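Next up: the structures, one after another.
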Structure P
Amino acid sequence: MTKTVKDRQFRPVAVPDVELGGFWGKWQDAVCRSTAETLLDRCVEAGMIKAIDVSQPSPGIVIPIQPWGGTTQMFWDSDLGKSIETIAYSLYRRPNPELEARADRIIDMYEKLQDEDGYLNAWFQRVQPDRRWTNLRDHHELYCAGHLIEAAVAYYQATGKRKLLDIMCRFADYMITVFGRGEGQIPGYCGHEEIELALVKLARVTGEKKYLDLSKFFIDERGTEPHFFNEEARRDGRDPESFIQKTYEYGQAHQPVREQTKVVGHAVRAMYLYSGMADIATEYRDDSLTAALETLWDDLTTKQMYITGGIGPAASNEGFTCYYDLPNDTAYAETCASVGLVFWASRMLGRGPDRRYADIMEQALYNGALPGLSIDGRTFFYDNPLESTGRHHRWKWHHCPCCPPNIARLVTSIGSYMYAVAEDEIAVHLYGESTARLKLASGAEVELRQETNYPWEGAIAFATKLDRPAKFALSLRIPEWAAGATLSVNGTMLDLSAHLTGGYARIEREWSDGDRVALYLPLAIRPQYANPKVRQDVGRVALMRGPLVYCVEATDNGEDLNAIVLPRELPAAETVVLDDLNGAVAIDISVEREETEDWGKALYRQTRPERRPHKARFVPYHLWDNRAPGEMLVWVQADK
């Protein structure tokens, strides 16, 4: 009997089971060389280590309480958690005894900080111990726990050390007694989602279903009536109507999750919630959750997403506004939000390969998330505009430093997003030079080697390594943009259309050691036009090549980038390898340029500016601001 897509359960491969080379290997090396240690150093400078060190007096309130009733200092456990997670993944690629020892010392501090009942939170143990579990809506207790859980799983997988994992299992066991519908329990959930997906990771690494059940409880309770946040506020002596966001849409708690049809509120919170929902949908085969997520997915990707995979246009709520509101120069498009979209897309693939999700995962990964990290791994973007006058540059740190460790942990764990395994199938969602060690339910162990210079070139080859022949399916994503893709097995061309399922080429056969699969994805330059309802992009065009969005920078093209006019019919373009940008492929293309120097002093006049031929250089958007500071533009004028 053939299994339907929703009958299957695909789970990501553990990070240590994938070795990266090529494009992603270079990015991982940057994190290993610089970012992992930089994150820890800047956490120390901010005072985060003192906050958890019980051998020192509590530092108290270092960052003042804000009008919303809290402080970003409340999130410090999450910043340390993501930094430890990054360190864990970096240690697997490049052993660093000194960095590992520093992480071990922090873990020792958390062990000493933990209460006997299992509770663990630096702020609510050392600064406001009387406020524990009193304001889940605003104070991020479970959010911080979630990031420490993710760190614990990563550190255990990378080093084999269980201490942090045991600490967080004790905390999660305590949560099971605290939260629920039983007498004396709290029927609540966190205002900032994250614990949901973290508990799934904990369940998968420990084999304990009780953690899945707690995650499902948090998801099922969200937005139900009587509303928990109202009840919580009244118990705490607060006015339920008086809070800074003024709406529960901000944290996606305005309706039960299965009834939500529109993506609203804080973008990162939304992505983390949907990621947890997708995990639970996979683990429990919950079609009601999957159906809700499919509706939300379409709402986001057809009305509220930048071409880069950036999401959340507004700084005011770090999130969503109205449909088709996608300003370029003021785009917030937080790095963490695109990281979260990668999380969500990856988890939507848990019930079977589907190009709708994997294509967006790739788009958000390369163009929405990756710009948040410089190629040397030392500086960061928090927000990611698609147009700059030259005043937007990467920074060393931030008062709310969530983005640096978020993009760093994604880069160092990217192998687990590339491959997924079901009972009798291997899915390849992302392409990049790598070697993956995969184990099927039959007991067969497969080593799959991927050789490619993707995304700069479209040739991708796979070679299998098997102790004995094994029958399974290998599913390879064929991106929607890859018109003319070809596929062969051991030199024999396949009819690609006959093997497509959900946008993946599914090859089911008995595989032997040394079998070779060759996939070719043409990387044609593609003009992209926005829906006319996106008022900011009317009369403009963007360029993509393969999965990459391109932009123009003043570094290559001089100032006044808005004067560049792309022809209606794209002329032949040249590709140029840029050694100073990690071997990136730039596009040189003939355009016209409006005269600005000869305009004169007048601000306005009756005649159009003259145009002259010009050669413009487009570079991958994720690499902008890695050279000299200056203007940048994604959407250029389109010739009428």
Structure Q
Amino acid sequence: MCGVVGGIGERNVVSVILEGLSRLEYRGYDSVGVAIIDDDGNLMRQRVTGRVRQLTELCQQTKFKAHIGIGHTRWATHGGVSETNAHPHFSKDTLAIVHNGIIENYAELRSELIEKGYVFDSETDTEVIVHLVHSIYSETKDLLAALKQAITRLHGAYAIGLINRENPQEILCARAGSPMVIGLGIEENYFASDVSALLPVTQKFVYLEEGDIARITIDGYQIWDNMGNLVTRQVNISELSAAATELGHYRHYMQKEIFEQPKAVADTMQHLGNSFDPAAFGAEAENIFRSINKVQIIACGTSFNAGSIAKYWIEEFANLECAVDIASEYRYRKIPANKDTLVISISQSGETADTMASIKYAIELGMVNTLAICNVPESSLIRLSKLKVLTQAGPEIGVASTKAFTTQLVVLLYLAFTLAKVRGELANEAELIEQIRRLPHMVVEALSVEDEIKQIAKEFEYKHNALFLGRHTMAPVAMEGALKLKEISYIHAESYAAGELKHGPLALIDKDMPVIVAMPHNLLADKVKSNVQEVLARQGQVYLFTDKEDELSKQCYRTIVIQAKGIPPYLAPIIYTIPMQLLAYHTAIAKGTDVDKPRNLAKSVTVE
């Protein structure tokens, strides 16, 4: 959530900062701003409640240029959407700050600073930080020491960038609970929320660790750890290119990412190898997998839906008890500690605040056998976990996750079979590997229904509600389908295990209610058919997604036949997810919503 970018260099860095902010738009925001120290030593800023494009036009009109600056995209937490609440925030026209995160004790600090004579222009928690730093700096005249002292007073999460009109030769940064990276250039250096913001100017990055403070200058940087020690952090060379985050010929990033799934799935399979080898999950994986008697999955949103599918796989193939919890609930429950539990975290960004807190909680309880499934190397979650697997989805810009979800499922499927193998429950590894090799081609075949989906989506333009149904692994697929539709089209959508219809949801059914049903022809197909008949008997509009037409499909309002042939039941969740994504995407197009940046949402949820 939010995004921060800043830099110092021989050239005008404002254009670099604005480009970086535009590359962070996927994180979700409602206002944007940039602050600079110009060549005359003036601290200045431009802010708008709108898009980066508008700020860019304003900066061009006002010839807003400088060799040092900081920028921010804001997703409102404290205070509404207004120019005065937009970052950067000033203190005494001397210091300027940008901040990603939440300061939980801001009200207490605000009262203290008001008593000292500080006037607050905004309703934000961020303005407390800059005034707090200034109150200390006014006495010490040492900004680094002031920042170090100030952050000891902060409760919550922060990634901070700070500049000082009285010393325009440095930027100070600090992070705790929110990600931050330093980008290294030639006679210029930068900081940002993630590497994608800086790929046009560098591929050399240093990741700040929890509690780090950094000083960035034109010719270098220094980092102090949370104990105040000057430290050296590894310089990483990113394999991503700027082109990897560009739209190309697609209309939206979400569309691009839906159609990148065959490659993303294939790349993830190649990364995992041609067998169910525990070494793919870490050097200690085999011993850990042998020792566990339970699996606990912790995740949020789409990642939670992936975990809910994996529960079926792990229990069926590995014969292991598997629990799945929403991270925001798990972190506040009293958990019976079982040290022989494999605790799995799933996160696209690896910075999800609730998931991070839940894993730390599990470790504190003695459940130290942790496995992170993530799409971002060097993320906080990856560094925290004992075992780790990187999905090979590549950059995902659209807020509504697509290829990150399907690659998570690939990793979780391999994990289920690997656990089964280690525990002596797997007898047909070669046959399974041969079946899974066909998965990328099956995804390509599933994408071929797009033209049919486009026509159906037009019927959803004026709908206000929808119901998604499935059984077994299709129940979480229905959850994901409903989530996608509500995320980007703003249609209220619910999902149910189809067998639950008669326990309440049937009351919703009438001739105007679209009911989307995922029904592969597997062992539960006859049960699903009975549930569909219950809907048809009440005049519900059934949109049936299936892999074979029969008498039931002729009775449904619309039938969409998944073109992928010979889908093994355990691969069906991955395949049936594809048309659900397309339905959400084309419905959003029909309704004219902002597909890649849906209202009120953020890609990386780094606050509670």
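State the single structure among P, Q that was used to calculate volume of the Cα convex hull per residue in Å³, giving 166.
Of the options listed, only P reproduces it.
Kindly point out which one of P, Q the value 6.1 was derived from, the read-out being distance in nm of label points 7 Å out along Cα→Cβ at positions 396 and 492.
The correct label is P.
Work out which structure the value 15, 51, 31, 3 belongs to, where P(r) over Cα pairs in 10 Å bins from 0, in percent, for residues 420-507 alone was derived from one of P, Q.
Only structure P yields this read-out.
For distance in nm of label points 7 Å out along Cα→Cβ at positions 308 and 324, the calculated result is 2.3, so let me know which of P, Q that is.
That value comes from structure P.
Consider the structures P, Q: one of them gives 14.1 for Kirkwood radius over Cα pairs in Å, for residues 292-411 alone as calculated from the coordinates. Say which.
Only structure Q yields this read-out.
Readers should treat all values here as calculations from the given coordinates under stated rules, not as data from a laboratory. If you're wondering where the values come from, they're calculated on a predicted model, not measured in any experiment. Cβ atoms are built from the backbone, for glycine too; each structure is taken alone.
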